[in-house]
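What follows is a set of structures to go through.
None of the figures in this text is laboratory data; all of them are computed from the coordinates on show. Quick caveat: nothing in here was measured; it's all calculated off a predicted structure. Cβ atoms are built from the backbone, for glycine too; each structure is taken alone.
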Structure I
Amino acid sequence: MTREEALNIIEKESLTCYSWFGKEMRENWYVLKDLTAINYVHGEWVTYIIGERNCIEDYTHKYFDSEEEAMDDFIRRLRLAKNEIDSELAERRKKELARETEGSA
């Protein structure tokens with residue numbers, strides 16, 4: 001996929017918590033979440049994870065010869081991260097609802 005296609009998917013699917021060629025994109029409450037990153041370094045495309053403490057997780061690096069392959073992997077990783085965030089939000093909502101229910105009983 002191209003950069004334009006990737007950016008359209010990011011917008012359409014409301015994907016967050018990523019680093020796009022060095023520019024971090026995340027919402028305030030996601031400050032302690034990992035970032036999915038894509039970059040072009042030394043003639044290679046690379047995707048990787050920047051950990052919650054703002055350190056690059058070396059074991060997550062994946063190198064590509066083409067931008068299209070790197071974009072595919074980047075979007076796949078972003079979608080996986082979104083699923084994790086959505087699950088975490090659902091669990092938080094469930095706990096808040098349980099506390100409200102206990103408080104009103």
Structure II
Amino acid sequence: MSAGPQERKVTQLENDVTAIYGLVTKLERGQRRHDAHFDGIEARLDRHDGRFDAIDRRLDRHDGRFDAIDRRLDGIDGQLSELAQGLATVIDLVSRRPADD
């Protein structure tokens with residue numbers, strides 16, 4: 001005797017549920033792989049972040065050194081300006097002096 005329409009419907013629904021569970025299982029496996037992959041990416045990004053922090057600290061030290069050099073050069077510029085003014089004064093005094101003939 002053949003199965004009635006309700007029994008066929010129940011059998012089809014059971015098959016559908018089984019297929020859905022199979023798909024969900026595949027999705028879970030894929031999700032676990034993706035999670036592991038993202039964990040690896042996150043670890044790499046954390047390492048890069050640490051390296052960038054180290055580079056940032058080095059650049060801050062360089063910036064401090066350049067600021068110190070800039071201050072020294074400003075001081076030297078001031079000294080050279082004073083020397084140039086003094087030299088201009090000497091040249092002016094010498095050029096006003098009467099020539100010995």
Quick check: -35000 is what I get for helix-only ellipticity at 222 nm (-39500 (n - 2.57) for each DSSP H run of 4 or more, over all residues; to 500), calculated from one of I, II. Which structure matches? II
Out of I, II, which structure matches 1.3 when distance in nm of label points 7 Å out along Cα→Cβ at positions 45 and 77 is calculated? I
Structures I, II compared on mean projected area of the Cα convex hull in nm²: the greatest is II
Winner on FRET efficiency 1/(1 + (r/R0)^6) of positions 5 and 37 (r between Cβ atoms, R0 = 35 Å, to 0.05) once structures I, II are ranked, highest first: I
